[in-house]
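Colleague: Multiple structures follow.
All of the numbers you see were taken from the coordinates with simple rules; none came from a lab. Owing to the predicted nature of the structure, the values given are computational and were not obtained by experimental measurement. Cβ atoms are built from the backbone, for glycine too; each structure is taken alone.
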Structure 1
Amino acid sequence: MQQERTPLKILLIYPQFPDTFWSFKHALKFIHKRSAYPPLGLLTVGAMLPETWEKRLIDLNVTRLKESDLAWADYAFISGMVVQRNDARHIITRCKKAGLKVVAGGPLFTSEYQEFPEVDHFVLNEAELTLPPFLMDLEQGCARHIYTTSAFADIKKTPVPAWELASVKHYAAMSVQFSRGCPFNCEFCNVTALFGHRPRIKDAEQIIAELDALYRLGWRGQVFFVDDNFMGNKKYLKTQLLPALIQWRKDKKGVPFNTEISINLADDKELMEMMVEAGFDAVFIGIETPDEGSLAECNKMQNKNRDLVQSVKAIQRSGLQVQGGFIVGFDNDTPSIFQRQIDFIQKSGIVTAMVGILQAPIGTRLYERLKNEGRLLGNMSGDTDGTTNIIPRMDLDTLREGYHRIMNQIYSPKHYYERVKIFLREYKDPKAKIPLDFQHILAFFRSNIRLGVFGRERFQYWKILLWTLLRRPGLLPLAITLAIYGHHFRKVCRLHLH
């Protein structure tokens, strides 16, 4: 058939992120990078397509989608997250206008495929299961509109992502995935709806092969393990993966790791020590709230009945920076929660604190509960932008004003730099340091000028740099990085909150 005779030309298109906390857009300018991470899902799909097909990655966060690209291609494969919804619509419209067939998958389309009537084919859920039957039908000229499954893939069969399709020089960090799924069941989280409760893992050999591929490309920067809970299979982590990572990095320069994990990491000193030895220097943890009633409400049981501040500090002292996620707007929340969140964030020394108003993703128990209660307001934005798709128990104006107060306070120069100092006091020097290349030296000088001369925070900036130089000189590059992050966070705060 035609597909057999002539290899297809495929555009793998990734929509643009809006200006969010997680985009790090304003921080990336200091190191001349265009985006934080490449689209791991699309690069993995690229590796699963027939080798004879021609493929181009168009990541709208680092490059433009040109008319010549659209004229070249036979099909556009689009993936994205909920926060990329608006740009995904724009891309689909452009592709259809150019006469291209559109294939869509990933979290956004798995949750909301009914919202995109222009898409020709949906390859939903996990591509390891739904892409092969689509490709088979496509070859035979009988591809269906929707491919979906309720089963979970064996990710031991997932190929190494097609890194060669990405211009890695444009990204601040790379990403790999060790596991899918989470053993917990938080009411507001759609991870278990998408990937299940039983964490499925790759072999240590697979992860080493992915890291080797990146290292051969010349990558020496941060690598993010995108697992929703890195310690979902703690036994394999301790006995296989971490020993393999420790061995791998013995003759390597740079390549520090970070990941997402749960707060009960603080209870396992051996695991923290092994992660640090393996090169991890930061973890993102869903703290959510210091209120026990709200933790019980959302079924965040792993956070209950513990001193959360002390748990955070135990992790920081081990050599892992804690970045935290926080939520306001639970049914149990009263107006006192806003000051309690501010106080907690300051005391904990969590510099990167992502605070959002509670939202209900499609597929979660929260979404179903609020739907039954008649308290839903359409689809969520997927961003920590002060919006919500629920009708809260608290007065909405009170909730928004309280949220704005949290953000304006924790990211004001005074409070932010105070938190940097609290963190740097606790933190151990990381084992894996990023090599000091030309871009990072330039970032140092740019920050001195932008933040230290022209910035509103110049007094606090020089104060923290001098303190770090005298007390923790080995952490000076980290102090500068956090100062640059603060610049980004304040910019986004001003965009969303004023």
Structure 2
Amino acid sequence: MRNGIRTFLYILQKMGIGGSWIMEGNEKELGITAKKAENFSEWYQQVLIKTAFIDYTEVSGCLAFRPASYSAWEIVSGAVDKEFKKDGIENVYFPLFIPEKFLQKEKEHVEGFSPEVAWVTETGNTKLDEKLAVRPTSETIMYPSYSKWIRSWRDLPMRYNQWNNVVRWEFKHPTPFIRSREFLWNEGHTVFAKEGEASAERKTVLKIYEKILKEYLALPGILGKKTDSEKFAGAVASFSIEHVMPDGWAIQGPDFHSDGQNFSKAFDIKFLDESGKTEYAWQNTFAISTRELGVMVATHGDDKGLILPPRVAYVQIVIVPIYKKEKKEEVLAYAKKVAAALKKFRVKLDSREGYSPGFKFSEWEMKGIPLRIEVGEREASSNKVTLARRDTGEKAGVDIEDLGKKSKATLEEIHENLYKKAFDFLMGSIHEVKDYAEFKITLEEKKGMIHASWCGSAECEAKIKEETGAKITNIPFKHCKQHEKCVYCGKKGRHMANFAKSY
């Protein structure tokens, strides 16, 4: 019996269902063994690996994206890219390596990123004359070119974006997607002749990010402005979309930075205006990253594993045939007919030999496939199928003639249900308080963000973080009536801010 189990586990491992958790002499359960509500960190790690969403590599903090995760990123990045191009943003690409002298040009920017930079110092056995930074972000490699390309107001606006990978190495304990040393993102780097034009872009870009989060990943977020202590190094002002994770900690999502003329002065990006006067340009930067895949997994998943939003699921519908040996060909032929009726969807027919229907049900459920179609002898003889939803577990019989229409409607219902649950969780995780005693009690006893009045003082902000571990995630654009007194010092409040312990 024990040898049989070992053989079974070995087969699963070869199929990519096993992995590092299957160990010699210590077979573990194939499903998710940690409870999301009890041990979120362990649950999250198990879900990512056991569902074949990603795998670890020999480089700490750097992931192997497997088809499920990379497909989701392709869909998300493709949707963002389409919106960018509709708005006039063009794609470019710049080198991965940045000469050290370029990083020194913008001291505030360098100081912000210097602990994170990975350096190339030699090739083969030859020392380089100048160190090369592995791209932590691309301002310092892009802007010397911008200074050459921009001469006149007629060259503006210049609205460029690149899709790439970046490396940031400062942290000791990486967490997949949430704090990866290498991640994928977009880098928008735009240049304008006038401050007002640059400022107007913020609303456009954040609206695109908010739309993609909602319509593809079924994720809500809190839009707002970062404080000066939390803004991007080198920016005049930063803006973000913030999420709350299931453990109650906040995490920053897509962001937008108004860079003013800081970089244009550092990199000599000047132009002649319409009157012939030389002016420095106004710039913005913005990004969405693969961190959102981690937020998606954490937000929607349950104790059974992943729940993929249908619009980013690499397989939207899986068909599982159920048959006795003598009816095999008949049922498989009908299953293929069902698959053909669903060709407009990303559909998979699981006709693997040697695995029971129950095993297949559990595997695809763990992998988060939104819809499962069960096809047996009864369905084949009546031209029906049984449709099962991943999010609720509900089952329904459907005529094959109605299957395409019903599948489309059900996938839409799943997406809306996931978004509603996520939105309700987010709203339920924001706790308004009026004084510091209530602030500390609420932070300890409840998960999520604290919504409170702040006087605008960096000293109060720093003291709260020092004493409670909670920082200001952002000052939301939408908030309730301003409280009169700062939650910490009692002076006149200037902003209603969201505070949270944060990744």
Structure 3
Amino acid sequence: MQKKDKKVKEKRADRTPESKAAEPEKPAKDKQQLGLTVKKSEDFSEWYTQVVSKAELADYSAVSGCMVFRPDSYAVWERIQSFLDTRFKSLGVRNVYFPMFIPESLFKRESEHVAGFKPEVAWVTMAGDTELSERLAIRPTSETIMYDSFGKWIRSWRDLPLLLNQWCSVVRWEFKYPKPFLRTREFLWQEGHTVHESKDDADRQAMAALNIYKELIEDVLAIPVLAGKKSEAEKFAGALYTTALESLMPDGRCLQMVTSHNLGQNFAKAFNIRFLGKDGKEALAWQTSWGATTRLIGALIMVHGDDKGLVLPPKIAPVQVVVVPIVFGDDKEGVLIKCRALASQLKVAGYSVVLDERSNYSPGWKFNQWELKGVPLRVEIGPKDVQAGKAVVVRRDSRAKEQVAFRELAKRCSELLASIQSDLFAKAKRFLDDSIVDAKDWKGLMKGIESMKIVKAFFCNSTECEAGIKESSGGASSRVIPFDGKKGPCVRCGKPGVLACFGKSY
């Protein structure tokens, strides 16, 4: 027994003051669970799972393949919603809501669309003990249920353009390995659906949506993207063409961030969406659809997170500044009064602020918890700081510390938050740029994919060549075909092609 006690004392003596302070006044089991136990560079999948769980972003549910959005992750989604909703409405887009149940007869009207979604559809066949006369698909996407109404609403060119969006959840059942935010059976999204007089109008709408997404992802989420069209094999089922924004995650896998489609007239034919044109002749409508999902939260975690946990760009962070009092005995009340006053000033200045006055946790434990949750700035104030009229401000991204006079705190926080936002994007952009390689031939393409890079190579855009590349590379596909349209011989068949970006994806 004495030997065991001696070992415990030796272990405690080896701990740094910071690690001692980081422990909460909680049972040992909770102490062990707070921080991450793996490094991002050593076990990326486990690191991601721990961040999601320990930063309290999500929890598993009783339904296989489904997840619970905890308040912190839903707050991020609300900020994404707010940004997109404002931008969409500036284009004249209005919000609607359609039923989540789609009669099988409607769902089957557009055959190519049905073929693309068939494996993923969940069906309702019973109501209580009564078998339904017609199966109902649980919304995997809303083209068919919405376009049935569009066909009734639109009569003339005066009814166009019709610009609608809905915020909802969808269910896509068929997959092997669930991953929170990235691949779940039910997920949250927005889906825009528009109807136009001409292809040119639809082209403009599809690109306008893509540009809004690009602004969100690069300027707000601080994640650089590659823009372009999807190949024939990768485009949305039933679309004329699909545009997308792709990014690269730290494990070398591409992630499709958003898509925007020109649906052409395929759905208009299937759902009889016709209008009387200005020339007095009947015409088929042109349509677009576009969407962003909660997988953007997964991208945020992967791109910016580190071995301490989540790192949130200030523009998307639900809490931008946390104020942590460091209190001792008789100085406690004076420190708390100053912290409350400064927190109030920061809120008035427009920052999202939390004052962490919890008395049952040590300051060091609070530091670690707020780092785990990714709050961009931490303001520490103790008795000596009150006397000096200065606070210690700590950046989450670099963990750099500096002293800031109380009277300058609001201004300095603004400067630091702007710096964190731009620095996070610059760091991610360097990684993306360094991870793109050019391949002039088949060998170069295979070598780049094996190295988990994004490989630029010429490609004929045939489904046969894409299937051959995917089989030979162990699953790589064309992610986007950049809009610049550079041309050259296909690396697989030698036929005329365009420059495409290849990589393995989630």
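Colleague: Of the structures labelled 1, 2, 3, which one yields 70, 57, 48 when Cα extents along the principal axes in Å is computed from its coordinates?
Modeller: Working: 1: 70, 57, 48; 2: 85, 58, 50; 3: 85, 54, 53.
That value comes from structure 1.
Colleague: For FRET efficiency 1/(1 + (r/R0)^6) of positions 210 and 394 (r between Cβ atoms, R0 = 35 Å, to 0.05), find whichever of 1, 2, 3 sits highest and give me its label. Could the numbers behind the result be given before it?
Modeller: Values: 1: 0.20; 2: 0.70; 3: 0.40.
Going through 1, 2, 3 one by one, FRET efficiency 1/(1 + (r/R0)^6) of positions 210 and 394 (r between Cβ atoms, R0 = 35 Å, to 0.05) peaks for structure 2.
Colleague: Another question, if that's okay. Given that P(r) over Cα pairs in 10 Å bins from 0, in percent, for residues 426-481 alone, derived from a single structure, equals 23, 50, 26, 1, which label among 1, 2, 3 identifies that structure? Provide the component values of the computation, followed by the final result.
Modeller: Numbers: 1: 23, 50, 26, 1; 2: 21, 61, 18; 3: 23, 55, 18, 4.
This figure was derived from 1.
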